[in-house]
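Please go over the structures that come below.
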Structure I
Amino acid sequence: MTALPSFPAIAAPPILDLWEQIDALFAATGEDRIELPSDWLTRGDIALHDLRCGSLRDDAVVVDRGEFYQSAGMWTNRLPLVPVATGLVPGPDGRDHPRRPAKPAGRFYERFDRDGGCAVSFDVLEIGSHLALFHKWQNDPRVAYFWEEDKSEEELAAYLSERIDNPSVLPTIVCFDGDPAGYLEFYWAREDRLGAYYDSHPWDRGWHGLIGERRHLGRRKTAAWLRSLTHYLFLDCPLTEKVVGEPRADNIKLLRYTDPLAYRKIREFDFPHKRAALMHCYRNEFFEKVRF
């Protein structure tokens, strides 16, 4: 099993060890709820609030699966986001929204995906390090058919710079076992073009994604990064109740993954440049349905 990362600023042993044991127990048992002897906490001098999940019942600590995978601090390098100010700031076409917190830095998520058999990680894109890869991927005809960004390095550098400067967008490199494999854009849907096409809420999150390296294509790895990106978006902000997407309606290969990962196709609609499928994934349904 690939070692899980340790983020000292957020959690250090023994709490990280305990989270890893709970994760392994859920994987081994398949149960939705497990009971731990209460002395598991006292052995490590851990308070229940440090665990971030679970409740004391008699002489046991009871932990629900969905609660654990939304709460434990073993996958990210920062605490969950909270509003940074009261009130709203002006948004596009009257879609006012909260002021967005600062973006993460470096490698901000890593999780070993048991079904995929690999560690999935997300790194903040840096133009100096990743532009050549991004250019190669966008100029692959397989990717260009859906993204329509088969342009020069200079044009793509401008494209990425605009997204880096936009507080509502997080450009990201996806890695499998540390090997760069693809690109993701995480966005706050309220400010995105998609926000005008449905009843967008202030904390809805969305994503665009591609796997650029053909050696990393395939059902298991595709499901692994879709599972991980959705997990990250819900983990990152407790106020996010819905993750949205708008893939091309004819992207059958991607759409076939959506139901097992708790995404619903709401309807099809027309962007100026494509026929899109509006997808919604709700927090409760995701953590009830998906196994990690």
Structure II
Amino acid sequence: MSIEIKNLSFIYDKGLSFEKTALINASAEVLEGEIVGIIGHTGSGKSTLIQHMNGLIKPLEKDKVFVDGEDLFDHKKEIHAICQKVGMVFQYPEMQLFEETVEKDVGFGPKNLGLNEEEIQQRVVEALDMVDLDYEKMKNRQPFFLSGGEKRRVAIAGTLAMKPKYLILDEPTAGLDPFTREQILDEVMKINKEKGITIIMVSHDMDEISRLSDKLYVMHKGIVALSGKTKEVFAQHEKISELGLMIPQVTEVLLGLSKCWKDIDYSIFNLDKAVKEIIRCRKSHGN
């Protein structure tokens, strides 16, 4: 099963003098169980693309966007049920916290589904656990008085409580300190590996994307400029630079060393593996 986008184009305010083309024949596929990264400058089409994935923006043509085989253009289908499969956590989601307690905020979505109190509580407990928050310690706390990291986790938990099959994260670590960023990324990995939830992650941080994603889409002026396995995409470092984007810092260091050591593997993203590769080259070349 998958989310599939086929040659999708989209224009905001079409026909008006200030119309804006956001997507041009963009294609992408998110397979079940993957972590898919989407990168690109502001205005490149990332947000429009992901909003089509969960039905916030409906495709203008048939046979363009499918969620598990269901065409989101088909008005006869219950789009709410389809899109419930695809949860989205917007950038700075803590700005949307509004309930008086953490329990009520995380349970807001399930409550609107008409679930009974026992099922709602169970979902809240499970969702908080997925983001490493203890239900008993957090349930009666007021969201507005939490730390920045706690607020972000509670907001993510609110989406997880809806039990999505696919989870879209728009800049999930934006504005957080380095320690909390690492915690959030570890939790994203846990959600994917242990819970089997497919992740679509938008980020400007190349190191985060290289660390987490299996597959990568690079957006540029409304088109998918590059796509493929993350390792293969970042190997095209010259093309990445032409698009005005940075490569991961580890890759940049290894590329610099490749001027001296032609056999060094500069497609490595993991810091520990990079250190081992540098040690290998030093021993191999006797310096």
Revision key, fill the gap. The value 13.8 for mean count of other Cβ atoms within 10 Å over residues 36-43, derived from one of I, II, belongs to structure I
Review point. With distance in nm of label points 7 Å out along Cα→Cβ at positions 100 and 148 computed per structure, which member of I, II shows the largest figure?
Key: II
Practice item. Supply the structure label, taken from I, II, corresponding to helix-only ellipticity at 222 nm (-39500 (n - 2.57) for each DSSP H run of 4 or more, over all residues; to 500) with the calculated value -9000. Key: I
Study note, to complete from the structure: From the coordinates of one of I, II, relative contact order in percent (Cα under 8 Å, 6 or more apart) came out at 14; that one is structure I
Review point. A value of 1.00 was derived for FRET efficiency 1/(1 + (r/R0)^6) of positions 236 and 252 (r between Cβ atoms, R0 = 35 Å, to 0.05); which structure in I, II was it taken from?
Key: II
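With FRET efficiency 1/(1 + (r/R0)^6) of positions 188 and 212 (r between Cβ atoms, R0 = 25 Å, to 0.05) derived from the coordinates and found to be 0.55, which of I, II does the value describe? Don't skip to the answer; put the middle values down first.
Values: I: 0.55; II: 1.00.
So the calculation was done on I.
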Exercise for review: Consider the structures I, II: one of them gives 18.1 for mean count of other Cβ atoms within 10 Å over residues 28-35 as calculated from the coordinates. Say which.
Suggested key: II
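Quick one: P(r) over Cα pairs in 10 Å bins from 0, in percent came out at 6, 27, 35, 23, 8, 2, 0 when computed from one of I, II, so which one is it?
That value comes from structure I.
Computed from the coordinates by the stated procedures, all read-outs in this text should not be read as laboratory data. Being a predicted model, the structure only gives us computed values, none of them experimental. Cβ atoms are built from the backbone, for glycine too; each structure is taken alone.
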